[in-house]
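Pasting the structures in now, so scroll down.
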Structure I
């Protein structure tokens, strides 16, 4: 397995989820003391392994060692006359930066999140791919490809097709709400621009959309037969949308976090990406003595992975995680104070942050904009949470990708003039960032581009 030194932990976690019959060769495990590093790996690639797994991240694409191992793998492919190098992509921007068609033309396995579920899924896909290639090697490509497909195979293919189209629809529909729905005809045009469903009429597409909705692949999205929109965002799929943008925002946000600080993290998929970056910095020893207050169960779980891995005690000086009090929303896994038993005007954040003396820095998400005045959300109880975080924090950051700039919401929680900074991206084809810059030109809002 060829990887940058930064991904040793990923490789170890991946190995845990692979079946025993897959023998993964890892340099630090297999090399003996005193062995010459380069010659041993060269011999291993040329003689001892059946496949070379190439882990792609922003460090490996710049590593001379990884490049050398990849070139050895290509030579091995020529000798074997079959595929030998299998890519595993951890950072999409690293893959996009590659210019070598020998690697870019290949299908790859991806694992964009350092979570147990994501790594487990990547391990399962890797196992399936290795099994498929081994079958092709043992029984011959012609026999396998010409074997008639069973009814079950055809059903599986149809099911996978439905799921893939559903994910593409979800991504395109995400910015649209009931007050600005997306016409199904326009949605079909957008899909055809991506070379999807090019042979479908609008009537066939409407039938397909209703079928996908009935099968439950578009939870939180509704359609009246003419238009489609997001009725309720769900944690289970929000984190899969604009993943690379969220990772970029998180990498920018982590630069504003220092050791010995109190951090307030609002619930949301972008703030969850920030929690992942906090864990990485803790693992590398770049941060310590952090206190994190959050109302997000996934964020708390993510941050506690590091504590659990190291077996930290209750009162350690590396990281402490505080959860706010309230009811758990099933769709977002966020703690809120909207029930009758929470009738005070403050959210759980206010009490916790007050007792800690306030946060040094906070990161708050937003669902969209309120007219040309500020950032907004869906629900009134979200306003309480977000305003309490901002009012109890010294440095204030709104974290949103630029797609949110075209969403209009009715419940404003902060003005552009409230001395805040927005961390966002600039990858939309709609020039959303340029329009947003014009909108806030005469305000106190600061903009950082990830």
Structure II
């Protein structure tokens, strides 16, 4: 029995694909072990969306090479796709590199008798016409599952390397989406996160007549016992059809993550984003009007090349004015091969750091406002685990509030009503309603 260890950097798509590797290895009789343990095969699923992600990918490869020199090492993911030569140059030891378009061949290659240096499954990612078929049986140690319904991107935002590492937009056939979802239901998962690189483009490359909206409607109706959550969707793809779906289906969670990147029109144009600040603001107000209790998250980049103080202020003031619940803030990271990397006016680190810090402070302000507005309300929380530090149960509400509260271990992996009682050190603290406690006590 071969021992296999997998580590994953980056996005939910990578996490889904790593879960598919684990499922395939286990079906072939392998034993999955923690990445810190000794194994026969190590798989490193890398990321390169930021400079830090690329650095972490290199560090992980070096660490395994040093600690487990006799193991077979397979490197895949976006960093490996973007710069395979740099991966090979990290060590004199033979390495196997598997491109994003060939991830479905990784397990066979890892279990073959060929030495790793004979495996170089790269290919031309821009020529890929079909999504890799990577079925998953279960996500180890997770209460919610991810399903990758789409891969690749056609947008070519000027700062983003992903279209070059993931290829064009490709969708998973409807039948496979439904069968994968049914597997997760059979495995006992209570929540499913719909993910991809650009999920709003789902179905447009297929001849099935499906769109992201018809797919979400199908999933909500076919699996009413499953909470469905959309990982992220572009502002140009948020419309009344989507908002109607969230309103009509109790199992479609009222939580939308809508990337902004910049709140200044000139910066948005340089980024090659396909909307302006006014259009984005209209989208957010439309969501808030239709779904007043929904959580709305945004991505924002600080310190894009040439960003002036006035442009940075425009972004800050726009975000401050909108009914947004939280922010994911990133400093601009230069990625060789992108248009933005060649632009003039790259900002010094301290300037970027100051702008990012200010936006992150706004994120905390937005989160605390959301928590304060929900105080006293009862939410439906999917209990994930017991927090090691606090000893309390923890989980996310339907609108993505991270709760901690006292309760029995029997509640883990179930959805329970939790009242937002108070906020402690910025953390929402909940309590189980008395009628639920009494009913739960009777059922013991």
Original post:
Quick one: Rg/Rh (Cα atoms, Kirkwood Rh), for residues 112-199 alone came out at 1.11 when computed from one of I, II, so which one is it?
Top reply: I
**OP:** Using FRET efficiency 1/(1 + (r/R0)^6) of positions 40 and 224 (r between Cβ atoms, R0 = 35 Å, to 0.05) as the calculated read-out, with 0.05 as its value, let me know the right label among I, II.
**Re:** I
Subject >> Identity of the structure behind -10500 (criterion: helix-only ellipticity at 222 nm (-39500 (n - 2.57) for each DSSP H run of 4 or more, over all residues; to 500), calculated), options I, II >> reply: II
Subject >> Comparison of I, II - label where Rg/Rh (Cα atoms, Kirkwood Rh) is highest >> reply: I
Original post:
Can you tell which of I, II yields 1.11 when Cα Rg over 2.2 N^0.38 Å, for residues 328-431 alone is derived from it?
Top reply: I
Subject >> Per distance in nm of label points 7 Å out along Cα→Cβ at positions 80 and 304, the highest-valued of structures I, II >> reply: I
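We did not get these values from a lab; they are worked out from the coordinates using the rules stated. What you see is a predicted model, and the numbers here were worked out from it, not measured in a lab. Cβ atoms are built from the backbone, for glycine too; each structure is taken alone.
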